[in-house]
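Right after this note come the structures.
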Structure P
Amino acid sequence: MALVYDAFLLFSITLGYGAVLVIIKILFNGFTGLEDVQPGPILQWLSFMGWIASLMGYYFICWRKQGQTLGMKAWRLRLQQPDGSLATAKQSILRSVLATASMAAAGIGYLWCLLPAGKSCLHDIYTGTEVVVLPKEKK
């Protein structure tokens, strides 16, 4: 469910990224005939990679700062190393790449934790991280 919450935020980041690309297109080409100006394959590829980097950047910043994204906060989840410390920069980058690949492969890496032998998702196993459930706060 944390992924569903984060999807709304990722959609907002996507809209912001798209707005930046439109502004850059307007600055270079002006307003007239804007629909007829299409970027070449290299610029399209760079735009796509920039979009992926901006989405991964959200996770990187959240995991390095406090170990939680907005969705993880709502469900009291925290990404950490087995000793309880925050994930390193290398772990965060690798985990965001592997989690993306895991989702692209029909979610197999996420489904791994549902198997009897699986305790963690595949991307957590490969990066040496774990997602823990935090205790409820007492009021």
Structure Q
Amino acid sequence: MQSSELEIKSNPFIRVLWLALGLLFTVVGLIGLIVPGLPTTPLMIVAAACFFRSSKRLFNWVLSNKYFGNYVKDFREGRGMPRKAKFIALGFIWLFVSISVFVGIPDHLVYVKILTFLAACTGTGVIITLPTY
């Protein structure tokens, strides 16, 4: 998508809100480059959506980034995820959910274990339904 087609919001408050959300998702996404199990690409997709409404420069930065820009572009254009990325994502989801449910979350917090498992199932469903290339 070209910069001239961006939907920059004219209301300054709304624009600052989108910008702040984009920056928040960007910071957490960049931490995900270092921390295993923290997904970078989905967070950068959300950041790009926020910047789409607030900052042409930051939106273009996300799309042109050498680490995750191509994945964000592919997702925005409806191409989905590479097969290898799907396998890696699913592996990390289930590795960390298993550790959390069986080791990390105390047994008396059964509802937290169930919510964690359901979140993993939801994430798995989303990844599986994305187109594969």
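Worth a mention:
- Answer label among P, Q for the case where distance in nm of label points 7 Å out along Cα→Cβ at positions 55 and 79, calculated from the coordinates, equals 2.6: Q
- Here mean count of other Cβ atoms within 10 Å over residues 39-46 was derived from just one of the structures P, Q, and that gives 20.2; the source is Q.
- Among P, Q, structure where helix-only ellipticity at 222 nm (-39500 (n - 2.57) for each DSSP H run of 4 or more, over all residues; to 500) as derived comes to -19500: P
- Highest-scoring label, criterion being volume of the Cα convex hull per residue in Å³, among P, Q: P
- Which entry (P, Q) yields the derived value 4.4 for distance in nm of label points 7 Å out along Cα→Cβ at positions 31 and 87: P
- With distance in nm of label points 7 Å out along Cα→Cβ at positions 63 and 103 derived as 1.2, matching label from P, Q: P
Where a number appears in this text, it was derived from the coordinates with a stated rule and is not lab data. The shown structure was predicted, so the numbers you read here are calculated from the model rather than taken from an experiment. Cβ atoms are built from the backbone, for glycine too; each structure is taken alone.
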